[in-house]
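Student: Scrolling down, you'll hit the structures one after another.
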Structure I
């Protein structure tokens, strides 16, 4: 396993001083300056600071088409993706359009039967609904690559409105409108909206269009700010970059959850995950609530997650949350078994020949869980990793995760250009991607992928880096500071603060053979610390990278240090 390199973040004392002068806490001013924040407006998360919808490409066309459909009572079907972003996007669209008076329903493709996006098969399935074929299909968190599916829909007299945030290919679908900040023609100032953020913006634009048409006035219009908890969940769970606009959306959602105004499904998921809504933070959304919804799409039917988010009945929401939790436990069991087998396979490969990438496959693996296995292996070996499972018709379905130096989708694009028949289809982002290959071509794919990784990056090995924010003054190692840091919005592209200091180890023991529990001392003050998934004892003095957290237990609150890395001094 590669040993992390501790790298200090660049410090910008002049910017930090300016932020402090504008009213920010001195520690927050320093942390924000290191994360490219220049004005206090970027840290103020009130609705009036939200970027306006009008600069989103095609949003006016989309809003007008939807308003027409609502007025004419046309039948609308939302076609969702099967991850948490897709589920939350579908729930936002269902709730908003229902409030606007639309005749609306949704359909979620089965990832194992129809693949990803609005495929021709999905269009035909949508038309088999007892109420007949729809007049309009809206895609959420998918559709930008659905050229064939949109063509089939058009042939059947169904118009398609695409909302997506994935990167477009060379050919765009022939849709009535495509709303996607990743389009080169789109002038929206933030390119980082999640799928749920895109549909939320469209719903704001539809409401404005209907207001212009006299359907209601400002005082009596539907309150779409109340969808913020669902928008926040999808935004965090999809690991999009938390720029100022996304941080605003997440902050508003967390504010709603902490105030006890979350939708019943989100309240139930917090309860079932053992998390306190009053203390809700982005970590809860990304690591407790999001995985339970994602599990439904991985193993079963994502409509369970959508029903949970759409329910207004607390009892029904709780039953659905329990079912999602059960599926998630099953997912964890399957993942654990696959992870052990993947580790064994990867170790053997590494001993035979060290490589710049990792590719693993077992014929009994579950294709809904290979992405999680790839993620775990990437973390261990710190290399671009793809895990494959059997698919339909003699195909293998692969899911990949990457390291910062390697843009995974671009690497797969390089493979497909050099070996035109090797990859059947692929798509994704810089850090995560999916693909299909013929089962008998795996032996050809592995060296082709390895060569493409090396060619793209110019490297044969990669070192994990822990960026840190330097030393934390002892005066800030207290509960109020830890609580303030916990209340801020941290996540992808806006990482939580990591500090580095020297400590004396007063006490240590290994919990459950895999976690190191520590008591450490600095300048006469003792702190509890825990290092998850590290089972080796340390020396008496250590150099430690850590995050500050509040541990709430039996009505008491105290500071706990979450260890990211430590080495003997």
Structure II
């Protein structure tokens, strides 16, 4: 291993890890909650276990270039397995824990994965029907003991049997890993997709290293990199968390703690005190509503301080600084409401980085006003995935996704499409030369996103190229902007607007369950969505929220009529992707006729 660590010269992700492990030694690396206690694995122990995984896979017949599926919730073994697969020269194929049998079968048959590592019996039982239908997967390894009776498909083994008896020769594994070059394939990440079958994005080692180094550059120059701790919450099978929540912490020499899930996230943040978190906008929207409701219930001074914090935040955003006469009040707010909010975030938080979907600027300004630094970024799985990010030193602009990262070239095509070039760009889609050629043209990644640069070189995203609504008059309308405005209303949890080739927009609205319960309690009606969705009084109440939004929208953006959804959009009903984006084609398949009826 090299004695000098240079983040720009690592040949691959595994060598980066082994170098950092040698440097950090017995310092804590991976943390997970067992019972009531957080327990950690040191860098040294993690390196030994990564070497064991690599040795065990090679002994079991996995060869360099073979694909190995990884199906697990976020936990230390996810990271250890991922690095171990790569250390063996194989290619990790992450899969979502929410995948259906059809999803697993598609990935198996497309990637020709030879083996799979699965965390639990529940996930193994969801995967095995796909494995039985495919003749590619020969080996299934359970992180936890698997209770599945019998298997007529792949050989079933345990993590303990396959890996724990291996010598774990870190020096040998590190020497072997250094033979892997930056342009060699590291993983196949299947895009969840808002439409069509998932495609395997070929992310090479250099792509993830380039994206990670760009993010590291922001942390180092704008915050300083010292004793960092990340709380991993988003699925590691998603490129955003894989790079930002795993490999960025490794590059920083940071600790990674694994959240217990959404219902325990707030408690986990307080308990672990992260310095950095990568999250999706939906989480901020939920937290914003909870904070507002909590403070409104307190009333009095708490409500006054929230109003003043938001007022000063708006002044600071418009003018860049506060007038002298407002500064004493700002100091008071810093010692009271902002201090309490930061305490709820663990007290050490440097920044929360938002990505995966557009962030409504109003939500970002809300958290900035309350003393939480929120950086909106932009990226795609095809770019490993971070392309740009706001940074404090360049001036945070909530309506933008910041300037491109170091080492990333971005230009705007004549039709407004954002094009990206650099080492972070994928080498194409697995087994899909036609789509690869369409997406990668003349050395540029065609993102499918529409945007422009502002006067300071920040990228402004307007919408997805394919999601643009073109009404019957030829006006282009960005649905995500309208939907984002709707979901800021306390009555509305989720929304989708429609109106392609139509005279105006119509909307599908999912009411906020807490608001719905309060409304039902006041009116004496049952708090049941299937009952209320056709109740004229309830529909009028929801429509009032839509009307408030319409007052702020351009004429062509106004939502003229709505229907109430039967249920929330979820990953389970396939109406949302695991990264919390709505799947328009699926939703239209369910509600299309009812939406079309709004034009009659």
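Student: When FRET efficiency 1/(1 + (r/R0)^6) of positions 247 and 527 (r between Cβ atoms, R0 = 41 Å, to 0.05) is calculated, the result is 0.90; to which of the structures I, II does this value belong? List each step's numbers first, then the result.
Tutor: Numbers: I: 0.90; II: 0.40.
Going label by label, the one that fits is I.
Student: Looking at structures I, II, which one was mean count of other Cβ atoms within 10 Å over residues 263-270 calculated from, given that it came out as 14.5? Each step should come with its number before you reach the end.
Tutor: Working: I: 24.9; II: 14.5.
Computed on structure II.
Each reported figure results from applying straightforward, stated rules to the coordinates on display, with no laboratory input. All values derive from a computational prediction rather than experimental measurement. Cβ atoms are built from the backbone, for glycine too; each structure is taken alone.
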